[in-house]
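Below, each structure is written out as structure tokens.
Quick note: the coordinates plus some simple rules give every number you see, no bench work behind them. Remember, it's a predicted structure, so these values are computed and weren't measured experimentally. Cβ atoms are built from the backbone, for glycine too; each structure is taken alone.
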Structure P
């Protein structure tokens, strides 16, 4: 029997997501193929990822988040997705402007300042690995490879370069970030995302990994850094701690695009 599923679409600096309420799913089976079809930009709604909002049974948490990549597979943490679902919870579900939510075993805090300024507090990062070729590996809730680009970032073929490099850490793949230092407190980043298998207009965990890696290698000194993504401007702030980086905050816009219903 065909059912109609209500959804909302949001984006954070061009990184776009479909959000549904778990209560609206009823008996709809969230298969990989079904989610991939909804995320398809020709045959579906079109999105970089798919999120499910679930009411929390814990009074200290506003909601629980489930995240799926555009290929339909369950994904690791998504920074821009997290900021978008926070705005959805605030606007649509009556959540407070300052809140906590769960994602798997982790708990995240967030604040809604305005639509153009939503902060997500990331998990501490204790290890950044510098490779022999001076690239970096940094896990900010999702695994990220950082490739430094001296110049010409905007002309780089990110799709082809990222596609070649995504499997260098194993069969599950890794997100590949190409990073150019603008000045001591500003970067430009372009990202090839696994699960999307293409370049996205922004990646929240990716820009966070880029900023921390740049600071770790002494390429920047500021602890509040602007990041130019293809889809807009993000900001990452942090504190240097004895064991790495703490109080990491990802800030930027989270915009509502449209609502709709799709047959499932």
Structure Q
């Protein structure tokens, strides 16, 4: 598997080759610069592909031998859309996972309690969801995640075990924070792009075309297009022979510590 360790081994060998060649003749500085640039490419790929497993194993799918799909919603809770999404889920009698931002919970703890009371899972999506979160030190990352834990525990009395990285970005600092905090990192294998697709019908058709057994579907309960197409999407998922299962049930994981 191509990960940080194998990447370091491969580029370490290549660097050793350049150094050895330098004893037999002048190796141009451009060769070293080119190697350094080439080294950054897999690091960037591993950071921005949550399913790459480059820095840390991230669960991005359920069992592919079962006709099950898990719905997940990021970035809430949001009074503009979360209550509507909860009502739609209630009508279809399905449960979902909400990876919530801590400061939003601190602003609306009663909405987080409503998500929990209706039988949905709440996961950790950081407290701040800061634009530069992936540049934080591991200590600051862990503090941010633990602040989310504290806010959620105050709101609904449980500490989340499942964690979804902000923006889906992973790196060595986040790996250390995840391990030290005892979290289970969760990704996805269907990204809806509902934060950029404003047309509900276009969004629904895009998602429907990607449905597959074991899918973990990334949506946002801050998106009007998601709210506009969710009812029809769930109907289609069920009519296609899939069962919508809460994420922790599909993965057989404990949701709370």
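One of P, Q was used to calculate helix-only ellipticity at 222 nm (-39500 (n - 2.57) for each DSSP H run of 4 or more, over all residues; to 500), giving -15000; which? Please report the intermediate quantities before stating the final value.
Values: P: -5000; Q: -15000.
Label of the originating structure: Q.
Work out relative contact order in percent (Cα under 8 Å, 6 or more apart) for each of structures P, Q, then name the structure with the largest result. Could the numbers behind the result be given before it?
Values: P: 23; Q: 27.
Checked P, Q; max of relative contact order in percent (Cα under 8 Å, 6 or more apart) sits with Q.
Quick check on the output: 1.9 is distance in nm of label points 7 Å out along Cα→Cβ at positions 149 and 245, derived from one of P, Q. Which one produced it?
Values: P: 1.9; Q: 2.8.
For distance in nm of label points 7 Å out along Cα→Cβ at positions 149 and 245, the value 1.9 is produced by structure P.
Taking mean count of other Cβ atoms within 10 Å over residues 101-108 as the criterion, which structure among P, Q has the greatest value? Write down the numbers at each step before the final one.
On the way: P: 15.9; Q: 19.8.
Of structures P, Q, the maximum of mean count of other Cβ atoms within 10 Å over residues 101-108 occurs in Q.
For which of the structures P, Q does the calculation of mean projected area of the Cα convex hull in nm², for residues 109-204 alone return 7.6? Walk me through the intermediate numbers first.
Details: P: 7.6; Q: 7.2.
Attributed to the structure labelled P.
As an exercise: P(r) over Cα pairs in 5 Å bins from 0, in percent, calculated from one structure in P, Q, equals 1, 6, 14, 19, 19, 17, 12, 7, 3, 1, 0, 0. Which structure is it?
On the way: P: 1, 6, 14, 19, 19, 17, 12, 7, 3, 1, 0, 0; Q: 1, 6, 13, 15, 17, 15, 11, 7, 5, 4, 3, 2, 1, 1, 0.
Going through each structure in turn, the value belongs to P.
One of P, Q was used to calculate volume of the Cα convex hull per residue in Å³, for residues 29-172 alone, giving 169; which?
Details: P: 169; Q: 134.
So the calculation was done on P.
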